[in-house]
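*Asks:* Below, each structure is written out as structure tokens.
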Structure 1
Amino acid sequence: MYTLYWSPGSASMAPHGALEEAGARYELRLTNTDAGAHRDPAYLKLNPNGRVPTLVVDGSFVMFESAAMVMLIADRHPEARLAPGPDEMARGHFYQWLTHLTNSVQPAMLRYYYPERHTTDAGGTEAVANKAMEEIATLWGRIDQHLAAHGPYLLGDRFCAADIFVFMLSGWQQCCPNTYERFPHLKRLADLAAARPAMQRVIQKNAG
């Protein structure tokens, strides 16, 4: 049994999607970040980073980091085929893309949304945000080129949990206006992911 501490529109969408795709038993615990619930002492005992999401497995095992949750869920539910098997070379590319998304794309987005965290110059936040927007567009452009040549998914014809991560991040478009118009192959992946029944349930829950 899984418990996912989540907030709509946050990085909790990726593990939420993985849980739905896996057909796992889980419950959601709303953590209202707008109300500061992620800074509540009880929540900080679970996740000292004060961020969403947090995943609890069987009432005792606790972890943070969305990408790590996705990998754990994929490994615990191999029948869902959310990742290539350990004996498949494609697993290396699964790790590659999931790491790239969480290590390059998502941090650039966070620099845009929270530029004050990346400069001590009170007047420098606009420059940080503008540079982040430029970097995000470059990163999406490279992913779009990959999908054009090797898509429609990151692993070719094979859907995997890393595609859920792409779907989640590509929806954060304030940092990259007109994302889907600019990157049509990225849009194709997002559309394919959104059409999946499991992801439809996740989308509806995040929409309230």
Structure 2
Amino acid sequence: MKAIVEHARKNAWQAQGVARVAAVVSNRADAGGLAYAAEQGIPTVFLSHKDFANREAYDAELMKRIDAFAPDLVVLAGFMRILTPAFTNHYARRMFNIHPSILPNFKGLHTHEQALKAGVKVHGATVHGVTAELDHGPIVMQSCVPVLADDDADTLAARVLKTEHIIYPQVVEWFVHGGLIWDEAGIRLHPKLGVVSQTVFANDAS
């Protein structure tokens, strides 16, 4: 989230009338993103899932809180909850997530441990459109880093995280400039972008 906010500021999106970060929402009061957003003058919302009887009730209220800011795009960044179909359908084709693996490999949690156990030689991250199926939406961009012989989950995660801070802001930038086409066929780049690769490799994130 911080990387996206900083990218927006660096490129003067709000000053140019391109886009603005409307709000930061979390289900955890201690989320670092809330404190950072408040420091930047960005509105924040804390809504605890523990105050609701079930996922459906929580997601219904969450939608109300988000819709109060009338966002064109919802960006999931460390929001570790399984969303209901009602929620994902409400934001269909305008919600992204980033997952710390090269999907469709290693869905769910503990992706770095999964990668090490599987013995793969490359690992990475994926920005994808969100659908009702967990970690399954159409892929927009991916990163790729080497898995080293002496890696543990922490060192591998740190290497992947550097690339996450590159690819997620890039995808959001494509969206705000009208460079993504999302239809029944999936998500593809508009030809006007002139982009030849949707993969970031390790040497780009050093």
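Just so it is clear, none of the values below were taken in a lab; they were calculated from the coordinates. Owing to the predicted nature of the structure, the values given are computational and were not obtained by experimental measurement. Cβ atoms are built from the backbone, for glycine too; each structure is taken alone.
*Asks:* Determine which structure produced the value 22 for relative contact order in percent (Cα under 8 Å, 6 or more apart), calculated from the coordinates; the candidates are 1, 2.
*Replies:* Here the read-out was taken from 1.
*Asks:* Given a computed value of -15500 for helix-only ellipticity at 222 nm (-39500 (n - 2.57) for each DSSP H run of 4 or more, over all residues; to 500), which structure among 1, 2 does it belong to? Mind showing how you got there, number by number?
*Replies:* Details: 1: -15500; 2: -10000.
The value was obtained from structure 1.
*Asks:* Given a value of 2.6 for distance in nm of label points 7 Å out along Cα→Cβ at positions 45 and 141, point me to the structure among 1, 2 it was derived from.
*Replies:* Derived from 2, not from the others.
*Asks:* For structures 1, 2, which has the highest computed value of distance in nm of label points 7 Å out along Cα→Cβ at positions 61 and 133?
*Replies:* Of structures 1, 2, the maximum of distance in nm of label points 7 Å out along Cα→Cβ at positions 61 and 133 occurs in 1.
*Asks:* Still on this structure: If semi-axes √(5λ) of the Cα gyration tensor in Å, for residues 77-172 alone is calculated from each of 1, 2, which structure is the one that comes out at 25, 14, 10?
*Replies:* Numbers: 1: 31, 14, 10; 2: 25, 14, 10.
Answer for the origin of the read-out: 2.
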